[in-house]
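Quick heads-up: structures coming right below.
What follows draws every value from the coordinates through simple rules; no lab data is involved. Nothing here was measured: the structure is a model prediction, and the numbers come from that model. Cβ atoms are built from the backbone, for glycine too; each structure is taken alone.
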Structure 1
Amino acid sequence: MERRQHARLPVRQTQSEDMDPLLPYRVMNVSKSGCFLESRKALGAVETVIPFELPLPAGADSLTLAARIVWRDADPGREEAGRFRYGLSFNGIDRVSELILDAYVEFLRRDLHVTQLEEAWLKLKRVHEKIELLIAFEEKKAASFLH
């Protein structure tokens, strides 16, 4: 059963699959109340409050929030490879930060919609190409009967 109050929205990676060299983590999804991230290093124990820098799109400054670690993936194999996974809950957000976070979540919601439209467009394009090939094949077959 889902315990989250707000929808989690995926963060599309704009660069390669590697993490940003300036940050020790990559944000995977965000909601108005928290996020899920992968990190190259341990960030702390569950219930620890850490300063969290949320990268914003289009070269905007990042948003620094107090975040409480609510869960940590304890897969030893992943941790030995330098991949830690955390669930964070945002704590004590001031009004300005809340407005910025709301705008970012809305951006992610629209980005998800655009991604879904792009995927639908590509599928439609592939179907159209197949139909054109079938029509060309049928026309060629019909032309051979006429000669």
Structure 2
Amino acid sequence: MVMVAIPSMAEIGTGISLVTNGACELASEAVQQFVTSPSIAQAGLNALAAQIEVLEQLVAKLRHVATGIETVQGRLGATLNMEWHSPAGEAFRIAVGERKVQAQQLESLTLETVQLAHQGIDELRTFISSLQSLLSAARATMGDVASGAVAQVCS
């Protein structure tokens, strides 16, 4: 026959208390981990914010293209100012004039695009900042609620 020792009520209470305290400590640590560690959403916002730098580099290159177009326009203008004394020369001057107009339109479009891109980047930064603030507030609120629940259960 096997003898089984049945623990006393005090021993059972102590065991339950140890398990409960361990569970409460783990739950509290889990809540703290949730509040302090970045979420997938936060990581996505951080990655998006990092890509803004790439957009700014592209906008800088586009501005450089506009400067190049302006240079081409100047050269086309100088060509237009030359005197042409033949029908072929006159046809060439007309073609150069048309290209100058196209270059002006392209430069204007490029500069508008640069301006719109800067505005878009500024709006994107503001939007990301707002989302990061909202996400932080939501995580803190969820952490407070979860901490309160753990404290209420573990008290």
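Values for this structure:
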{"quantity": "Answer label among 1, 2 for the case where helix-only ellipticity at 222 nm (-39500 (n - 2.57) for each DSSP H run of 4 or more, over all residues; to 500), calculated from the coordinates, equals -33000", "calculated": "2"}
{"quantity": "Which of 1, 2 yields 41 [relative contact order in percent (Cα under 8 Å, 6 or more apart), calculated]", "calculated": "2"}
{"quantity": "Per volume of the Cα convex hull per residue in Å³, the highest-valued of structures 1, 2", "calculated": "1"}
{"quantity": "Among 1, 2, which structure scores highest (criterion: mean count of other Cβ atoms within 10 Å over residues 113-120)", "calculated": "2"}
{"quantity": "Parent structure of the calculated result 5.1, given that distance in nm of label points 7 Å out along Cα→Cβ at positions 49 and 81 is the read-out and 1, 2 the choices", "calculated": "2"}
{"quantity": "Identity of the structure behind 0.85 (criterion: FRET efficiency 1/(1 + (r/R0)^6) of positions 41 and 65 (r between Cβ atoms, R0 = 25 Å, to 0.05), calculated), options 1, 2", "calculated": "1"}
{"quantity": "Comparison of 1, 2 - label where distance in nm of label points 7 Å out along Cα→Cβ at positions 9 and 57 is highest", "calculated": "2"}
{"quantity": "Distance in nm of label points 7 Å out along Cα→Cβ at positions 33 and 97 from the coordinates reads 1.7; which among 1, 2", "calculated": "1"}
{"quantity": "Highest-scoring label, criterion being FRET efficiency 1/(1 + (r/R0)^6) of positions 25 and 121 (r between Cβ atoms, R0 = 25 Å, to 0.05), among 1, 2", "calculated": "1"}
